[in-house]
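> Given below, in the form of C-alpha cells, are the structures.
Computed from the coordinates by the stated procedures, all read-outs in this text should not be read as laboratory data. As the structure is a computational prediction, the values presented were derived from the model and not from experiment. Cβ atoms are built from the backbone, for glycine too; each structure is taken alone.
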Structure 1
Amino acid sequence: MSLGELKKYRLFFIAAGVALALVSLDLAVGYRQHRILQERQELKKKIERLAYYLERTTVEEISYTGKGDEYTMTLRYENVRPDEEMWIMIPAIKVFVQVGTLWKEVSVNDMRMKRGDYSVERLKDPYRMTVKCYMSYKNFMELMDGYMHVKVRSLAIISAESLIKEDIIEKDEDIFLYMSSKKVKGRVKTLLR
C-alpha cells in the first residue's frame, strides 16, 4: 500500500470513529431522557393515586353560632393510608346554597387568612380546619322539608413531597349535604347526600 492510500484509510477510520462516537452519545442521551420521562410518569401516577384514591375530605361538623346567619363548619382531610407520605395545602373553601335551580355562593371567612396560615401540612393524622360561613339566603331550595341543600367546594393541592420539585395535583372536590334550616345554637343536623 502506498502512503496516499493509508492516508485515505486513516481519514475513513477517523470519520467512522467520530460518527460512532456521535451515535453512541445520541443513544446515551436518548436513554437518559427516556428514563427521566418514565420517572416523571411514575411520580405523576403516584400523586394522582394519593389525591384521588387515598385523600378523603368530609364535613365533620356544622354549628350555628347564634349570631344572625353565622355558622361554623369543620372540614376533615384524611389520608386513608398514613404509611404513604402525603402533603396537602388548602388554599380555598367555598360554600353554596341551592336557590331555585342555581347555586348561590355564601360568604366564607377562612379564619387562617388572618394568621396567614396557608402552610403545607403532612397528612399523617387527620387535618381539621374550621371556617365561618354566613347563610343569608331565605329563599333556598327545600328538596327535603326543613333542610337547605348545600354544596361545599374544597380546593386542595396535594404532593408526595413537602418541598415540591415536580408534579402536584389540584383536587377540586364538591361535597353535597342537606343542612337543617332551624337556627338553634349548637350543632346543626345534617344529612349527607
Structure 2
Amino acid sequence: MTKLIVCLTGMPGAGKSTIADGLKSKGYDIINMGNAVRNEAKKRNIEPSRENLGKLMLELRDNNGPGAIAELIKPDIETSSSNVILIDGVRSNEEISVLKKFGNVKLLAIHASTDRRFDFLQKRGRTDDPQTKEHFEERDNRELGVGISNSIALSDYAITNIDLTKEQLVQNAYKIIQSWIE
C-alpha cells in the first residue's frame, strides 16, 4: 500500500500542531518540520530562540534549496511503519515535491484569524513563539517569504479554525484524512 502523506499547512498558530497532537492516538506517525529545524539547531549548539531558529531555517533553504527542511525529515519518513504520516508545518511547493517521492501527498490547510493565531502562540510556550505583535508579524512575513501561501492556496482541503473547540478541530481533520484513505 502506498503511504498517505498528509501535509498540514497554515500560518503559525492556526492549529496544525493541535491537529497533529490530537491524531497521534489514531496510529498516524507525526513528523514536525519545526522540530527538524530545532534538532538541527541542537546539533549545531545554537540557542533555539525565535531569532536563531528563523535565521537557521532561512540559511538551510539558502544553502540546500527550498526543499531543505523536507530533506531533513526523509529518514523519519523512510523508517515509518505507518501507512499514514502527518507532516506538521509544510511551507513550500518544493518541500511538497520532496515528500511526493515517498507516497501519495495530500495538503490540509488550516486557517485562523490573525488575532486567534497571535493569542494561541502567546499561550503555547515554545522558545520561538512571538511574544509581541511585532515579532508575530515578522514571523508571518518570514513564512510568507518562503512560500507558505502557495501551499495553503494549493491545499486539497481547508479547515477554518474559528469558533471550533480543540476536539472539533481534530475531529474535522480526522474525517478529512479518513476520506483520503478510503
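> Consider the structures 1, 2: one of them gives 24, 21, 14 for semi-axes √(5λ) of the Cα gyration tensor in Å as calculated from the coordinates. Say which.
2
> If helix-only ellipticity at 222 nm (-39500 (n - 2.57) for each DSSP H run of 4 or more, over all residues; to 500) comes out at -15500 when worked out from the coordinates, which of 1, 2 was used?
This value belongs to structure 2.
> Work out the source of 3.1 here, i.e. which of 1, 2 gives that when distance in nm of label points 7 Å out along Cα→Cβ at positions 28 and 52 is computed.
Source structure for this number: 2.
> Further, regarding this structure: Given a value of 23 for relative contact order in percent (Cα under 8 Å, 6 or more apart), calculated from one of 1, 2, which structure does it belong to?
This value belongs to structure 1.
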